[in-house]
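Coordinate-derived values only; no laboratory data. This is a predicted model, so every value here is computed, not measured. Cβ atoms are built from the backbone, for glycine too; each structure is taken alone.
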Structure I
Amino acid sequence: MKKIFNLDNKFFNFMGKVADIMILNLLFLLTSLPIITIGPSLTALYSVSLKKSAGSSSYIVKEYFQAWRTNFKQSSILGCFSLLAFLLLFMNLIIEVNHSFYLFFRITTLLSLFLYTTITLYAFPMLAKFDNTIKNTIINSFLLSLKHFFTTCALFGSAAFFILITLAFPPMIEMTSMAWFLFFFAVIARIQATFLHKIFDRYLTEVVEP
């Protein structure tokens with residue numbers, strides 16, 4: 001009977017992790033309500049997720065808002081820039097173009113979208129982990145995405161998987177919407193942080209070593 005109510009019990013550990021995911025997900029959504037704050041919210045989301053992967057996170061709410069405030073200026077600029085770039089690329093995808101330039105226009109847009117995606121996958125986690133300028137963060141994000149291409153594919157795949165689940169089952173839109181509200185954003189960040197932590201830790205070790 002004592003084992004059942006022991007807080008170290010596997011069941012309680014699991015439920016604690018579920019609660020952490022829900023809290024983190026709700027914090028991310030609440031702080032992202034004015035869409036212009038998506039940058040600080042993403043940075044804070046990855047900051048807590050990376051700490052969780054490293055086993056050094058204890059107080060989610062405190063750590064989240066600390067990261068949100070600390071990186072607010074840089075991540076806001078990067079977030080607004082990312083939103084603007086996404087809107088421009090989206091408009092380029094849906095706009096009708098002259099037939100003679102169609103192939104060139106589409107290839108250019110798709111290459112730009114690939115570049116945008118690879119940079120975005122790394123940029124906000126890097127802001128959460130390293131002190132650097134926005135320019136260097138963008139450059140380093142692109143270089144990391146190429147150097148660690150299989151990890152980049154894993155980062156992209158982890159997000160694409162949950163998006164495809166949502167799109168593949170339209171009759172279950174209410175259920176999947178609730179899942180996004182409660183879990184999915186934080187789950188994606190947690191999965192991606194598992195891959196990113198290994199990469200970032202490698203570079204931090206190289207910097208520390210003489």
Structure II
Amino acid sequence: MANDFVRSKGRLHHKKEEKVPKALLKKRIASISRWLHIYLSMVSFVIILFFAVTGLTLNHAEWFEGKQQIKKYDGKVQLRWIKVKDTAAIAKLEIVQFLKHKHQINGDVSDFIVDDNQCSVSFKGPGYSADAFINRDNGRYTITETSLGFVAVINDLHKGRDAGKRWPYLIDIAAIFLTLLSLTGIIMMCFMKKKRINGFVLLIAGAFLCYLVYYFLVP
């Protein structure tokens with residue numbers, strides 16, 4: 001009898017030891033999820049707010065029409081840069097640097113096209129463009145610079161259009177932050193016994209509502 005009691009007590013003690021690590025693991029997961037959710041929210045607040053606001057401005061671009069400003073410039077580049085027989089010898093770098101410095105042109109070069117009689121250079125940036133046409137016979141050029149306003153700038157940044165090679169990395173970071181915030185929110189809900197069922201019911205209802213919106217409103 002004594003041996004049976006000792007063995008039974010040992011089994012109970014072993015079960016308690018198994019339950020303790022599981023409880024600690026759950027507590028640890030909940031704590032990490034809460035920590036990530038709170039501090040990721042703070043770190044990414046401006047980024048998420050930016051993409052939320054620009055989502056609205058993109059969807060209603062007509063509210064902000066008529067904000068563009070157009071400027072025109074003219075001048076002359078050195079003939080030795082463009083009046084050459086071999087088009088490959090045209091001094092593209094010097095021409096671009098000259099135009100950017102002379103007229104404070106923003107944006108990166110998107111096109112540099114060489115024809116028999118002229119060269120055309122296009123500069124693009126968020127909410128911005130500048131097009132230069134250079135006569136290869138006399139070196140004279142004209143530039144049309146178009147600025148579409150602040151809202152056009154942030155809309156292009158939202159889309160990653162004409163924003164350079166590095167800006168898309170910020171869009172990727174914002175997407176990762178949003179994903180982590182969503183996942184940590186769901187994990188936290190799993191550990192809230194009183195609110196867990198209602199939370200998942202609302203989650204399913206929200207997903208179903210999105211489907212209904214898509215089904216009935218998208219042609």
message: Comparing distance in nm of label points 7 Å out along Cα→Cβ at positions 151 and 175 across I, II, which structure shows the greatest value?
response: I
task: Identify which of structures I, II gives the largest calculated value of distance in nm of label points 7 Å out along Cα→Cβ at positions 183 and 199.
output: I
- line: Re relative contact order in percent (Cα under 8 Å, 6 or more apart): value 28 computed from one entry in I, II; matching entry is structure I
task: For helix-only ellipticity at 222 nm (-39500 (n - 2.57) for each DSSP H run of 4 or more, over all residues; to 500), the calculated result is -27000, so let me know which of I, II that is.
output: I
- request: Using Cα Rg over 2.2 N^0.38 Å, single out the structure from I, II with the greatest value.
  value: II
message: By the measure distance in nm of label points 7 Å out along Cα→Cβ at positions 71 and 167, tell me the structure among I, II with the highest figure.
response: I
task: For the read-out FRET efficiency 1/(1 + (r/R0)^6) of positions 31 and 79 (r between Cβ atoms, R0 = 41 Å, to 0.05), a value of 1.00 was computed from one structure; give its label from I, II.
output: I
message: Out of I, II, which has the highest value for FRET efficiency 1/(1 + (r/R0)^6) of positions 103 and 127 (r between Cβ atoms, R0 = 25 Å, to 0.05)?
response: II
